[in-house]
1. Quick check: 42, 19, 13 is what I get for Cα extents along the principal axes in Å, for residues 68-123 alone, calculated from one of I, II. Which structure matches?
2. A value of 2.8 was derived for distance in nm of label points 7 Å out along Cα→Cβ at positions 92 and 396; which structure in I, II was it taken from?
3. Which of I, II yields 0.95 for FRET efficiency 1/(1 + (r/R0)^6) of positions 60 and 116 (r between Cβ atoms, R0 = 35 Å, to 0.05), as computed?
4. Which structure, out of I, II, was distance in nm of label points 7 Å out along Cα→Cβ at positions 76 and 380 derived from, given a value of 2.4?
5. When helix-only ellipticity at 222 nm (-39500 (n - 2.57) for each DSSP H run of 4 or more, over all residues; to 500) is calculated, the result is -23500; to which of the structures I, II does this value belong?
6. Output the label of whichever structure in I, II has the greatest value of mean count of other Cβ atoms within 10 Å over residues 84-91.
7. When mean count of other Cβ atoms within 10 Å over residues 148-155 is compared over structures I, II, which one is greatest?
8. Of the structures labelled I, II, one was used to calculate Cα Rg over 2.2 N^0.38 Å, giving 1.20. Name it.
Structure I
Amino acid sequence: MYFIFSFSLFILALMMIFFGLFFLNMNMSFVMDWEILTLNSVNVNLTLYIDWMSLLFSGVVLIISSMVILYSNDYMNSDSYKFRFLLLVFLFIISMMLMIFSLNMVSILLGWDGLGLVSYCLVIYYQNSSSYSSGMLTVLTNRLGDVFILIGIVWIFNFGSFNFMNYLMMNYGWLNLFILLIILASFTKSAQIPFSSWLPAAMAAPTPVSSLVHSSTLVTAGVYLLIRFGPLVLTCEYIDFFFIISVLTMIMAGLGANFEFDLKKIVAFSTLSQLGLMMSILFSGFIELSYFHLLSHAFFKSLLFMCSGLMIHMSFDNQDIRYMGFVFNEKPYMMTCFLVSNFSLCGLFFLSGFYSKDLVVESFLNMNFNFFNMIIYLMGILLTVCYTFRLISYIMIKGVSLFSFRLFSEDWSSFFSLIILVTFSIIFGGLYSWIMFETPYMNVFPFLNKMMILIFMVLGLFMYMYLSKINMNFIGLFYFLGSMWYLNFLGSVFMNISFFNVSLSYKNLIDDSWGEFYISFYMPSLLSELSLKLNYLIFNNLKYYMLSFFLMMFYFVL
């Protein structure tokens, strides 16, 4: 069953990529309008927009999905609910396809809501209290995004159409509220500040789900939606504020990854950092570069999750990197894939991540930003290199001599899925940059500015060496930086306090005062008085009822 689904999705993905390249070369796009239902004068239509961007993104999603399903055949081999897991992943893919190709805001909402619902089912797949808590946090945060999109749909109902393509060239002031709601919805799905706390919590899901969800589907749906609304997003009045929020998310995630010991959460923080990078370059005006990094990031991040899952599997479900070490001696092929994905994440030369990340940073340096923004942005690169070398050091260099507790061999399905993804992680960036840009997309810099990225990568390595020697006197600072700046705690406390204040006000105003008077004292006496009056009218007017009855009988008989 797993092989059939995986092979079918892979063939479909190749077809999508082929047609995407054809549409890009011919500069073509199609709009398909399917009339589902007609009620009187109301038409219910499903509108699909097929162009090179949607086809290529769907092809990438399907390739990763096929490899994840093939990988799951080995990873979920001993699970009791393998078929249920396969159906949930398939529903997740269908929801993503509906969101990618939809032109109508209502159908986008269906796909958007489907992603949140199925992701909740996948997060609580392992039935324990920790998974339930993580799933509840995930689904409630995603429901906020659903509410924002629903309010946006109600708002654009004033303009007479649900198709967002009709508004891309409009610059009405009334659309500012609509695009603000779309940006907030994207922030909830892509886990930007202040909605970041659900992403590390969603690591309670099985590792194949994390590989699919946190590389190319759920978290990137928000970025893809903003790319679709790109011309409108760039006209938003608060775009500078959102740019700062995305950069702060990148810094916060980078710092959190440097003080985390859970392997899957480190990779989740890495994903959050890259999402902040995509959002920031999108708000800077480079929509195509954001899309380029979105695609290249999907491959090496899914590969990173798969390698992490195999290491966790090999360590008998231990996720603490302090108990790992010298894995390269036992699994050289898997660790080679792990190193390729990490170096691609750092932007090492001529890997897939280099072509997108280098262009992103150079384009940012070429813009008219102040010195503070430039330093903060480059700090994100420094932190990426720092937590990458920290992760490699714990897994490959440092060891605790637990070899006797590790016994695992890759099945051919895991082996093949890693081969495909590591191939794309190496060649995709170069191929796509040559195909997508008609002329080479290059920025001319002085030598020192051109080497700035490499300098900050080296500084990231030195920063890791410095952080590894800091003593425990700074444990409070470590905890603050590693807990996402207390974002999870503050969000839950403020939410609890706000609802508690509302319930307390309701209790004081309704239950203990006017509600007590009206419901407990006044209403019984009022109803008793009304019943007495009604009883008096019924029994004292009985003769008039009898007279009316006889008159009606007499009328109908005659």
Structure II
Amino acid sequence: MIYILFVLYSLHLFNSDNHEITTTTSPPSHIKKKEAENKEPKQVDIPNVKIDLSNLQPVMTKGVLGNYEPKKIEKIPGPGEGGEGVILTDAKEKELGDKSVAEYGFNEVASDKISLDRHTRDTRPDECKYWNYPSVEKLPTASVILVFYDEGWSTLVRTIHSVINTSPKELLKDIICVDDYSDDKHITERLPEYIKRWNGLVKYVRTKQRVGLVQARVVGARAAAGDVVVVLDAHCECVTNWLPPLLTRIALNRKTLAVPIVDGIQWDTLQHNSVYFGGSLNRGIWEWGFLYKETEIPKRERDKLQYPTEPYKSPTHAGGLLAIEKNWFFELGGYDPDIKIWGGEQYELSFKVWMCGGQLEWVTCSHVGHIYRGPRTRSMHPRGANLYQSHVNHMRVAEIWMDEYKKYYLNRQPSHAHLDIGDTTEYKALRQRLNCSSFKWFLDNVAYEMPDKYPLPPDNLVWGEMRNVEHSQTCADTYGKSFGNEIGVSGCHGQGGNQLFRLNVEGEWSTDERCLVANGDSIVSRYCVSSGQWIPKGEWTYDNQTRQIRSSKVSKCVEADSKRLFLNTCQNNSTAQKWIWKETYL
């Protein structure tokens, strides 16, 4: 695949004092290193390779290592090297490990046993080793943004070490550690002291109050000195040669949002695993309630690739890891300031990048390992913050960017219709100033597989709380159970959640992304998607006169006693088969 792109790269530093922050940079290099884990990582040296990269396009040299590939990696003997996991066997350590999982969402005791400089598993396709990228003089510089609140120590510091160890020193302008007003002293006191060893490369920025993950990223982006802002979570490990492939996409087109392939690091052992197997190429989409999904790339996109390791276009991304030119990010308005804490920001950024003249690419040869948190019990929600903030965020995205398709978000999430989402005038005006395309254009030209994977949700016939007439304090309830489990009943609480159901005009009875089906005399939940498609039709009808819910599959009606929900022979005069639907708004 050959592209001919001529890029004028105008680089400016963007400064703003709209956020109150304090910044700690590093003192002179003579400061002594006192901690046990103080080995200073060495940044990558770049070998000289004579290849014509004058047009910025990467060049494949099969069988010959690419120009940013290390000739040799010296492994560090010890637990976890090579991305292996660490299994605790000592009873006391296991107890402490369990406590750390409750605190941080991952096993910090296992993490503490692993070198901060471990070489993680190379999860890239083998072909990635033979790509040659433009020289450092032709690539933009990067600022890596790490946002955290009371993060575990070794996982956070290993992220910093990993970024430095795997990034060409000429390309890594700085690392901005954004502390979102942490309480833990290992963050507020130990970290600012620890990073002094890097003599200004690593900076500590602390917010004056909790602002949440999304807006803390904006704080970091404003403090960044690099041309490109690279956002990572603070519990990541970078795979060999992860940065040049990302920066190359932005050098070719400054309006590219470049996304690495995100591998999984297990929360309990810190074993690094590849997410994709068998050469599959996936891209990001969503279902209409804004649950993030991935699907194999369409043939139309695959046919554009000369090599299976080339970057490819995607409608959206998971949200945590990305690279975008700093100026372009702020031309787009950064993140909407009323999208707070977390949730929905990946859709807002993806939609406006595509609709306002840019593109989003997944970069196959850039891999970053990420710890997906386990069963954390400590709440990270800022005190006093809106408990429904993620729903507010999604509703703002729908209101500002989805045009007439907002209706289908509300068909899927009807309880969100009355949420106070604040003033949207400014961001709607920004969209108009940028001359952005319609959401229909986005669906037709970018997310064109959506009609097959997740069709537009039909209108709801009834929705809300389902209260039984005979047992007047009893409502249908999922109990929060996963797919394949029976639906039951419990005391009505009026808060939606597990007691919120929808029955659409096509007979689909559902809750969240689960569809309900008859299974003998029981009612069970299942994936609405069947054979890779969501067919929004079902077996159910609701009679407004008799108030019965009938299954055409088994010709029975939904009935309740005080303990369970079941199907029984339809009897029009049975009050145990009568249901009152009450719309329940957040």
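1. I
2. I
3. Structure I accounts for this read-out.
4. Derived from the structure labelled II.
5. Only structure I yields this read-out.
6. Numbers: I: 16.9; II: 13.5.
Answer by largest value of mean count of other Cβ atoms within 10 Å over residues 84-91: I.
7. With respect to mean count of other Cβ atoms within 10 Å over residues 148-155, the highest-scoring structure among I, II is II.
8. Label of the source structure: I.
No value in this document is a laboratory result; all are computed from the given coordinates. Just so you know, these numbers come straight off a predicted model, no measurement behind them. Cβ atoms are built from the backbone, for glycine too; each structure is taken alone.
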